[in-house]
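Chemist: These are the structures in question, set out in turn.
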Structure P
Amino acid sequence: MVNAKTFSQKTADVSREWYLIDASSAPLGRIATQIANYLIGKSKPTYTPHVDNGDYVVVINAAKAVVTGNKETDKIYYRHSGFPGGIKDASLQQVREKFPERIIEAAVKGMIPRNKLADGRLGRLKVFAGEEHAHTAQTPKKVEVK
């Protein structure tokens, strides 16, 4: 019998790639789970839970994110100023008009584990409202989400 050892990736051995995802190609939840898998690094065979070996993800067309049902008017986003009575809310329609990037960011943030690695993972998420993005020099690989 072969003495197989469990692989544990080291931080120095991490290599990151760039991926491009079009938010108008699939529903919001499907896009968010795909993005979260790339940011966490679960799409790699070298995945190690305690090492942040995820990739960079560029999302375009956030303003055209697809939602189903009545979510456009019924889905509510909350934020708080930190002062008593300082809670504010906005529907998905209002957020889409003013800050379309927040739709994708909030969906992905909910799918990232809440631990010390979360801030670094979310920092590698680059969301753009339209077709143009500032990361063409990195030549991101286009990913189709079904």
Structure Q
Amino acid sequence: MIDINVSFLFQLGLFWLVIILLNTLFFNPLLKYLDYRKSLIIGRKEEAEKILADIVDKEKYYNEEIKKAKEEGMEYKKAIREQIIKDQKAVIELKQRELEEEFLKQKNILLGEMESVKKEMPKIADDLGKMMAKKVIGRELQ
């Protein structure tokens, strides 16, 4: 049989006193510190996830803005190209009209000269005939 004497009760009391003291002075502060550290780690992890999500959102926004800017640039480039082509066509049409007018002027001048040459042709033919006769005959015709 087990004898329970005062020394066993005293040792049991001391054991519980040590447990209570250790729990109060060591284990509870350690558990509070570990809980604080865990909450701090979780908070920082959540903050890092928020920052990462913000970075992803900003990257999407950045890529969309770049895409929009490229599209606007291409549209602007296309508009400028179309304007240049339109201006070139206008200049070409103007030059063509000027050339046609100049062509008609030169044509009218040539036609006028042809008419004057046709009018002078009988006189020139007559003079030429006289000159040829003079060369062949050796004297002037009357």
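Chemist: A value of 10.0 was computed for mean count of other Cβ atoms within 10 Å over residues 43-50; which of P, Q is the source structure?
Modeler: For mean count of other Cβ atoms within 10 Å over residues 43-50, the value 10.0 is produced by structure Q.
Chemist: If you don't mind, there's one more thing I want to ask. Quick check: 2.8 is what I get for distance in nm of label points 7 Å out along Cα→Cβ at positions 59 and 75, calculated from one of P, Q. Which structure matches?
Modeler: Working: P: 0.9; Q: 2.8.
Going label by label, the one that fits is Q.
Chemist: Which one of P, Q has helix-only ellipticity at 222 nm (-39500 (n - 2.57) for each DSSP H run of 4 or more, over all residues; to 500), as calculated from the coordinates, equal to -34000? Walk me through the intermediate numbers first.
Modeler: On the way: P: -7000; Q: -34000.
Working through the options, I get structure Q.
Chemist: Something else: Thinking only about distance in nm of label points 7 Å out along Cα→Cβ at positions 67 and 131, which of P, Q has the largest value?
Modeler: On the way: P: 2.5; Q: 8.7.
Looking at the calculated values, the largest one is Q.
Chemist: For FRET efficiency 1/(1 + (r/R0)^6) of positions 51 and 99 (r between Cβ atoms, R0 = 30 Å, to 0.05), find whichever of P, Q sits highest and give me its label.
Modeler: Comparing P, Q, the top value of FRET efficiency 1/(1 + (r/R0)^6) of positions 51 and 99 (r between Cβ atoms, R0 = 30 Å, to 0.05) belongs to P.
Chemist: Out of P, Q, choose the structure whose coordinates give distance in nm of label points 7 Å out along Cα→Cβ at positions 19 and 115 equal to 1.9 when calculated. Could you put the intermediate results ahead of the total?
Modeler: On the way: P: 1.9; Q: 13.9.
The correct label is P.
Each value in this text was obtained by applying a stated rule to the coordinates, not by laboratory testing. These numbers were taken from a predicted model, which means no experiment stands behind them. Cβ atoms are built from the backbone, for glycine too; each structure is taken alone.
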